[in-house]
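Student: The next part holds the structures, each set out as structure tokens.
No value in this document is a laboratory result; all are computed from the given coordinates. Keep in mind that this is a model prediction, so the values were computed, not measured. Cβ atoms are built from the backbone, for glycine too; each structure is taken alone.
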Structure P
Amino acid sequence: MATPLTGQQIIDRFELYTDDTTDLSSDEEIILANDKLRLVYMEQPWEFLRRKKAGSVESDGKITPPTDFDEFMENFSDDPTIGEPITKVVYVGGSKAPHLIVPMGQRNANNYSNVCWFDPSDGKINFAQSPGTGAAYEYDYKTSPDDITPLTSPKLPAEYHPMIVFAMLIDEEIIKKSEKARSSMQENSVQYQRYLKNLKLRDARFKLI
């Protein structure tokens, strides 16, 4: 099993590849690492970033998402022959009745009462018909992880942590604009894309389990 890399270990590997010739400070290196890590997180709704949120409907009949909420994830299918969920819903009540999550602009265009949406104005999940204070709920969402520090690790599977180093090297070579840097850029880009492609294949397999 791969050992997770901390932010400092990512920086150390980055400096090893650059032969300590980088013009970036340690603070700039960790900023660059987080910039590249954030791009990976935003690439798609990764299964490894899936989280379950459960609780009770608040007194205003709404739900406040967690602070690390990024977006809803598919968690429902009414066709048992489909191997993976295709619809985003909030399960409500003891019977876990699915409430379809729709874009806010479509909240009045749906013929069903069991719909809900995220309202940016109050930062909450609103319902077309209030399920009632205290009703149990559950939904899946993609988390937005905190930035890494020298002492913390990316929320990627550990074996993919080195891809952040290759992504950093691409930018470092752009910054340097040297002939040697340009010659290494394609190689580092290939390495990064190889990790990313493999990560997507891994993620797809988890959806079919």
Structure Q
Amino acid sequence: MKNITERLTAIRGLNPMVEKARTGFDITSINQGGYIELNDQTWKVINKFKYLDVKWSSFKRRKTDYWVTELELFSLNTGESIYIEWERDDTLEICQTDAVLKLRDIKYNGKSIKQKDLEAIADEEEGEVVVNGTSYAYSEDDTWAGLFFKDTSDNDGIPMRAYEFESSNGDYLTVETWHEDDHEGDDNRPDREAFLSHDITQQSMAILQIEGTQK
């Protein structure tokens, strides 16, 4: 949990628009330093990251750019941090991260999942894993590769792959593998991250301020 000084600094930066002025703004309008209301809390956007969808095998760019945006949010109420992602396909899709996992928490055939297991699942285009007793089925249609851009000064991006799984109740498990240093290290394996998430709607949040104010 963040300390009280950081929370007070974030609170002082809040200068919300009047409600009538918020018309026409949604999550796609907000930048680093902006504020939203979500889950009965007020959040400051402390980081804004971008992922560019690329070809799975080579990480080469496609003819048409398709972006996924990730926002790191800081709660003025509690000091906790969460992440939400949005992308616009036919409709605006927004997900909130619920928990970050270690690979040992994900079971495949009764054992902790390994990189070779992920590759086998992707090759076969099917597979099922278990997290805390909940089963998640592999989703070939949603699995993708991307270049991660931490900020606007990053020209190349870090290559990654996202293996996507979905439970019967519609929650998601994403396992990310990072490939910046594929040829370094003793075991030649990428770093890995995993997280659980669920869909949220634009109607569940309010845009208070689209960017930071300078004082």
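Student: One of P, Q was used to compute relative contact order in percent (Cα under 8 Å, 6 or more apart), and the answer was 31. Which one was it?
Tutor: Structure of origin is P.
Student: Still on this structure, please answer the following. Tell me which structure, out of P, Q, gives 1.5 once distance in nm of label points 7 Å out along Cα→Cβ at positions 42 and 154 is calculated.
Tutor: P
Student: Taking distance in nm of label points 7 Å out along Cα→Cβ at positions 26 and 162 as the quantity of interest, name the structure among P, Q where it is greatest.
Tutor: P
Student: For structures P, Q, which has the highest computed value of mean count of other Cβ atoms within 10 Å over residues 66-73?
Tutor: Top value of mean count of other Cβ atoms within 10 Å over residues 66-73, among P, Q, belongs to structure Q.
Student: Figure out for me which of the structures P, Q the number 17.8 belongs to, where mean count of other Cβ atoms within 10 Å over residues 10-17 was derived from the coordinates. Kindly include the intermediate steps, with their values, before the conclusion.
Tutor: Numbers: P: 17.8; Q: 14.4.
Among P, Q, the structure yielding 17.8 for mean count of other Cβ atoms within 10 Å over residues 10-17 is P.
Student: One of P, Q was used to compute helix-only ellipticity at 222 nm (-39500 (n - 2.57) for each DSSP H run of 4 or more, over all residues; to 500), and the answer was -2500. Which one was it? Each step should come with its number before you reach the end.
Tutor: Details: P: -11500; Q: -2500.
Structure of origin is Q.
Student: Have a look at P, Q and say which one yields 0.70 for FRET efficiency 1/(1 + (r/R0)^6) of positions 82 and 194 (r between Cβ atoms, R0 = 35 Å, to 0.05), as calculated.
Tutor: Label of the originating structure: P.
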